[in-house]
Structure I
Amino acid sequence: MHFDLADLRLFINIAEQSSMTQGARKSCISTAAASNRIKKLEEQIGIRLLYRNSQGVELTAAGTTLLKHARIILRQVQYLQNELSEFSDQQVGHIRIFANTTAVTDFLPEILAVLMVQHPQLSIDLQERINLEVLRGVAEGAADIGITAGPIKAQDLEVIPFSTDRLVLTTHSEHPLAHLSSITLEETLNYPHVCLQEGSSLLRFLKSQVDGLQRKLNVRIQVFGFESMCRMIEAGVGIGIMPASSALRHQYTMNLKVIQLDEPWALRERSIVVRDSQALPEYVKTLIKLLVK
């Protein structure tokens, strides 16, 4: 069975846009030409890949399978191109990373800065995702590398643990809870919380834990980033749950108290997730080394 790489790129664009028209536009061809190429692809395979309707297109089960493998194929082709570029005068490369909130906002920016200095032509697409989306993205080839926190089930993926972090409660130093050395999540729910923005992986994780208690998280304000959380907490707006690494760093310059969370899930192991570390380009291997050391 022969696949044209241009047809695979077109198929991915159409699937990701859920639209023949938008997918064709992203591929820089007409809608009619895109439709004809997808039809020929279906005829070649002998299976329908898309359902067409007035709202756009929807993948069939076979289409979903092809999408996963098409992403992997094109990612490997990109790896090959990037590896070969190391033998030319113009070394280029691209990494797409799916990572949890702490990684995106706390430690990855510094590490990626070091990596990009070492590889001046390298470009990076960093996206915040929850653990399940990180694993799916790596497995389906939508991401080159994933960063997770906490227990994960990663069948057919390579998992590389590299550090641990702990979630803690952060309060103003004169808050009624500030005298405690430890506290459970449920004991915090009677107080207003300062949280990250909607859609952040940490907020979604906390809400899932609160749902398990059959309680509701009292969200007073949502902000972008742990520094903003700490400033709101210092101002007396509420309390907040965040990684200890962030809380302790801001405690040096703000009037904050850091309290241990007495929960089994509070201590989280950070892991790197890839499909096959040996097949990765050298600059991705370098990133892994920077994370692990």
Structure II
Amino acid sequence: MTLKELKTDFQNPLIGLYPSEEIQSFFNILSEEYLRLSRIEMALNPERIISEEASEKFQRALLRLKNHEPIQYILGETEFYGLLFKVNSNTLIPRPETEELVEFIISEQKLTAQNPQLTTILDIGTGSGCIAISLAKNLFNSKLSALDISNEALKIAQENANLNNAEVEFFQVDILKTKTLPKQYDIIVSNPPYVRELEKKQMQQNVLEYEPESALYVSNEDPLLFYRTISHLAKNHLRPNGKLFFEINEYLSEELNALLNSEGFRNIVIKKDIFGKDRMIKCSLNE
């Protein structure tokens, strides 16, 4: 089978299931992974002979894509903030907006860093570990800790820390049941579940069927449950002038602003993502 034939056999069954640009992207990504060919090399060598073993890999991936399984789970990895992360069905697939949250924290730290003191940071609901590990790799005078309710997610997070040579202390905690955190922190960050049940209809099929529900959804009746719980804990476990960062539901920014005010946080800043949606919030204690 030639590369050209492989491309046709792979792409045709996906027509109608995905946009044409996404189908092309799937083929390019898999070709880089399975064939070690760049897009230019593929364009220049359409008659290249493809081995039976490689062809079978594409067919297995095709079957999973036809069932709407995310390409990241098929590959078992994805890129986030310039780093490689392993992912599986126990972890959310890291999103670009979460990269923006990481960039927000890093930029804030670089702006406010006035002394060489160690910065202690806690990531709540770490999943794949993408936030904690990215911060550990980019904030050099920092000590990172991260927690999650899922032991399976924490196994992946530890693998990712090892993969990226990052030092992060992971521990298992149900944040909705704990009354305390291990110590005091300069920064607490969280990307908690914030998609309301009523918003499920806006989600893509691959998210609905494959990504862990416990990391995504909250009830319509109490959509700020995690934010309220975490902010209450943060009040008692942030050092003076400590900061709290959240990724947020774009539709609930004002409600969250009011919640943080009621909890005694000040200097509340709501930040929009690149699409102009309210997606991040920062606040502080005692400033």
Structure III
Amino acid sequence: MIEVDALTKRYGDKLAVHDLSFTVRPGQVTGFLGPNGAGKSTTMRMIVGLDRPTSGRATVNGIPYAAHPAPLRQAGALLEAKSVHKGRSARAHLVALAQTHGLPASRADELLDLVGLSSVAHKRAGTFSLGMSQRLGVAAALVGDPGTILLDEPVNGLDPDGVLWIRTLLKDLAAEGCTVLVSSHLMSEMAVTAEHLVIIGRGRLLADTTVDELIARVVVDTVVVRTSRTPALRDLLTGAGATVETDEDGRLLVGGLPAERIGELAATAGLPLYEVVPQRASLEQAYMELTRDTVEYEGGRS
């Protein structure tokens, strides 16, 4: 388990993380989200002892990460995919990490097979693509078979097969009881991978909630309707004050009327309905709504 308590980090006049508190519990994938510059990477670095907090505390399984006698057995982290000695082979990198904790060299071979790098085990890490480096970084995070995993943007550079692989791996680790904290800017991926979300903006906590709870906060005033009498139903609903658009599948996207009222009007007019579904917000919509006022780096429009 990861516990962050009133964590604050200041760089000169810059307050990167401010009084941040949250808990990452075992048995689920927790997504760590926020705009660029929100303080996600800084927070993860403080959790594993790479940055010292200005104030506050972060612990892994009850004590600071660096205080564990065998830290790689407690938590593994991928914070920067390219932070590997470029002249060292993938296998040599993993063997060196394993030996710091008295693990056999065979552990490196097991992990190379797990992440799909066995065929390039003896190639220099400096020749690896970003996707290959991500896979090596995941292997390094798993060297000590830890109960806690922290991954910062692990799907960057991965092809679709790689994205599916990391998604499955994270879910499997959580199912085994691991504590999994993963940051990402891909809301579509978080929607199918994470169960819980910790969202920060400008170093402050914005939400500590489940995916479903966050999405439920956003009201989408649109009902998807399908009928064999599209023109007649469109005219009927428009006459009742609704806004009506047609999607590429010929379904009506109705705004301004609840599903119950749409059904009543259609029944009165004798128009068949094959589908009446209130539209649900996406995770991306909910995230954008929540973080709108905390975006630090925003492009202009031409």
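Only the coordinates and a few stated rules stand behind these numbers; no lab work does. Everything numeric in this text was worked out from a predicted model, so none of it was measured. Cβ atoms are built from the backbone, for glycine too; each structure is taken alone.
A few notes on this one:
- Parent structure of the calculated result 6, 23, 26, 22, 15, 7, 1, 0, given that P(r) over Cα pairs in 10 Å bins from 0, in percent is the read-out and I, II, III the choices: I
- Among I, II, III, structure where Rg/Rh (Cα atoms, Kirkwood Rh), for residues 141-188 alone as derived comes to 1.19: I
- Of the structures I, II, III, the one that 3.3 was derived from, the read-out being distance in nm of label points 7 Å out along Cα→Cβ at positions 93 and 221: II
- Mean count of other Cβ atoms within 10 Å over residues 149-156 - highest-scoring structure of I, II, III: III
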